[in-house]
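Values in this text are rule-based calculations from the coordinates and carry no lab data. Given the structure is predicted, the values throughout are model-derived calculations rather than measurements. Cβ atoms are built from the backbone, for glycine too; each structure is taken alone.
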Structure P
């Protein structure tokens, strides 16, 4: 069953001779529980696409359905609440609130929704993320890996069906990168969530269930990661190194 359905999304910035078409008639679906990697060079349109999936930007044309709901048909207030409750965002820069400790950062989206955080679920997340001993620490007192695990906890706290991750390991070393990706996949499986992740890393993309590439605003579905590797060897250089 599809959790995410993207129908003919296009995005044009500007007008006339200065118009830039960031996305060109992009369509694809993502099944519930699937882990999809989106790859492509800088400026290819992949970040624009992720913003469309998360309803952070509006397409020039096309539709996005999350769990059967047309996000761009919603009024602003309705969309804000829907996004907060159904989509978890993880960013390269962590985007933690510096004045809040680990626990406060994790529960912040729930409080923002005027809800009472589940203490049981919070304790479970802190345990799964190995952050129990850091729960009272500020972001400035954490390592990069610990900050990203806190950001993952914040994304998971509202129990969203969709996790959107924009280069979540871009500021981490190789050891923390492996740990964060393994943790993200494990928690998504545990809590039955779907992941769509932007990455420049070939090794990370290879861990996904499926790989999509965006180039000059055009999307190509490589299918399963292992099939993508075999195809690229025969037909192109895309998988011979990391995307820059």
Structure Q
């Protein structure tokens, strides 16, 4: 983890309440897809954690949803402004376990970290399937980008305005895959856990205090005790998680 100053080159609305933020700066501390950054905003005591959509050696792309004062303040920032960020936080996805035909499952803003992972797996020669779930077509994004990256893309919306009607698990029905990776809200992750038929990894969206493991404010119960989502996660293995409904 390092503290870096990044310059905004784009901060654009790409779907209803969903923004894409592209920044220039050092990403040397980033080591895996699925890690996150923690952004300092003027006047806010706590930083805002946001999953990394994708990155290269000199830039990072974030996708976020405006849900409160902090993200609305972030959405008002323009190209040329600078952000103080902690980068290289958390443990990302382990791609060595993907097998030949991995399934990537993303719901809402949880679809964002799937994109960088998709590009990495396709570059390794994997046959990638992506299942995306949104509330409506207005809230959907990156469908074409996933397809252009080389993935087979399946879409579900709760209201049926795009893809199949229902939750993302509906789009997963009858699929064959070697392994899975999933990111999204907790109810979605629990539903995915019940629907999948292979091992896999879950990336958790969680409210955080410090963002680097000092405060224990974002713990998840596992077979080996509580783990901090910010430090031990946000990616955890399917077999180690104790889901709230099954404790």
Structure R
């Protein structure tokens, strides 16, 4: 790679764009703690504190995630919705998540409630982000989904069955790993801010291995790396 430190995006930062981009990518892409990223950079001769990595993640994570959202293909027309309990400062909250039929995360929303009002907030947020309603909405048997759908998306087919919603339930697994790595979330704002960036960056690297050859998989991974380089203003050598 050639240096792109002159990019206005990194104005005022001591470290070059390549280092900052790579640190942010490591932190959001893998279940690593800030100190783990610090150690991995140190192994390559880059001495930076874990607090600096945290500041980079706060500064650039959501910015990069927003660009990924705009560049990735449109979501599928089948939405899987699910909610999972998380502890925040010892208090139960609910993490609501929506994914499409390919497993791409559409959005997340941390709320203190698990009722019709909370479900309506999620559906309205999804409609605002996706700019269209799905063809089919799949959920578990929580009554709040049906009540909210009848008001927000009355014409959408709704299927309620626990077994049909494995895709959304499985999408919570990376969050559980990060929750353990971060020694639980400290405030409601923390998981909302972190996961809003984390899930979109994960979408960029969402490479399905089924029904594709090894060469197709490698080509998709190369395209993902190239898009990350464009988004983070790091030029890829020809």
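Values as computed for the structure displayed
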item: Rg and Dmax of the Cα atoms in Å, for residues 119-190 alone derived as 11.7, 33 - corresponding label from P, Q, R; result: P
item: Highest-scoring label, criterion being distance in nm of label points 7 Å out along Cα→Cβ at positions 23 and 223, among P, Q, R; result: Q
item: With helix-only ellipticity at 222 nm (-39500 (n - 2.57) for each DSSP H run of 4 or more, over all residues; to 500) derived as -15500, matching label from P, Q, R; result: R
